[in-house]
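**Student:** These notes open a run of structures that come right after.
Just so you know, all these numbers are worked out from the coordinates, no wet-lab data involved. This is a predicted model, so every value here is computed, not measured.
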Structure I
């Protein structure tokens, strides 16, 4: 691929210098040709996959809305996970929406209330809860808290007014910062209840 501003018979190197093609080693020209050809094909594949993804999301959403209209329900927005299975049960398409969660300053209030609970409770079995809590509030290398672990504390069956306030504070502190949409394609393995994913990324092909 030749840049329009590069004179005929020249190539531009990585430093931006113009080099006569006759001065470039054949192996370097062959490498350049290979990379240029494969990259153009990769760009075309990437564009085709992007178009396929957009079309599939739109078609699935249209189908969900059409299905809802049968029952007089008006569905708007691409929210929620959806699984569509072919009539013969052989193929399945999943639309998955994964939300990115974070906590605001109210998480500190929750942690303070939880610490008070543990301090006031008698020792013994509550040592296990202390470990769970400390683990849940640990931060990773980037300084982020694992939202799944913190939200998991709400599943603990603890009857305590202050603990319940802490769980309410955790719920109120959750903020949705964004979402990502995924498409997954599966084929049933024979007559089993197992599904084999269809690989659409090069690492899995």
Structure II
């Protein structure tokens, strides 16, 4: 595993993760900002480790996992995300990833997660591992069926942002956010924004 690929649309994440990976002995650290770039880089460099965000400008990182593994079957995929919910950790593993780590994790935990990948092991933060072991993730839970984009929109709704403000914050069109809002109402079984706000405020973190 002397080559790694970081897939994330935030330059600061690339900088920090690349530094940690080089400290761990990775001689080649490649970077991609989009799903399309990720597939191209994976095919070109065949990295042993892929550090993958789940919210990308041109797609859902979790949906990208199977495509990356098709391109590089021997790669280990560590999902690295701001979405720190146990349901997302479970979905990452179900999609074929080999680990899930929050971007809020300290550098030492990042190192542990990478070493686990190198050893052919799966990695979950202790709180996710305990939650999955003791109660699992209810597949019938509507929140577990949300896409990363819908989860992010729900979080911002809970902060009191308007749909236009959310669009501006995420750098997407108003129509994209409006469609996500409609999907949220349908999946969560609420009729209006007040229902979405209530659900969003009930969520941890």
Structure III
């Protein structure tokens, strides 16, 4: 019996979960959902109604993307994503991404909803809070912890992708050369292509 994964193709949290599952070679029954019309079974498994959510064959439910990533890589970690950097430092980077950077990214992306600052001001705050450090880490290495990817690289990439897409023309000229190179490597990877294949919206059996 395969794990069941509820997902939404463009959600950065779902993307990073799918990256780890594909990297680990874990085959799942993927259920692509529409977030404005959540299936009843998804809400039974996780009343908060966000994706990704994964039900394991033993009945356990993983409701957080990082829990899914860790579970997958604990099954199989062929390229050592968990070992590529100090685990505490990886966790710190991911926490900063999720707690500090993501709210600023949302304010930059939807600046009209947060008129207390301009889009440029929100963008600069996001860079200062997170991306400047990533740029420094990537200046001398291909990835955040050296020459091989880590869990943190995969966990952060979908959010940097989202940031870059807000104003792609500006990003292409930004003083974030190393970050841009790193992002392009991920975007061109077969792994990313594999997890972004389109699936039909899953329909709950009637």
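**Student:** For the read-out P(r) over Cα pairs in 10 Å bins from 0, in percent, for residues 65-168 alone, a value of 15, 44, 29, 11, 2 was computed from one structure; give its label from I, II, III. Before the final figure, lay out the partial values.
**Tutor:** Details: I: 11, 31, 20, 18, 16, 4; II: 14, 40, 32, 13, 1; III: 15, 44, 29, 11, 2.
It must be structure III, since only it matches.
**Student:** Supply the structure label, taken from I, II, III, corresponding to relative contact order in percent (Cα under 8 Å, 6 or more apart) with the calculated value 14. Can you show the working numbers first?
**Tutor:** Details: I: 21; II: 14; III: 26.
Source structure for this number: II.
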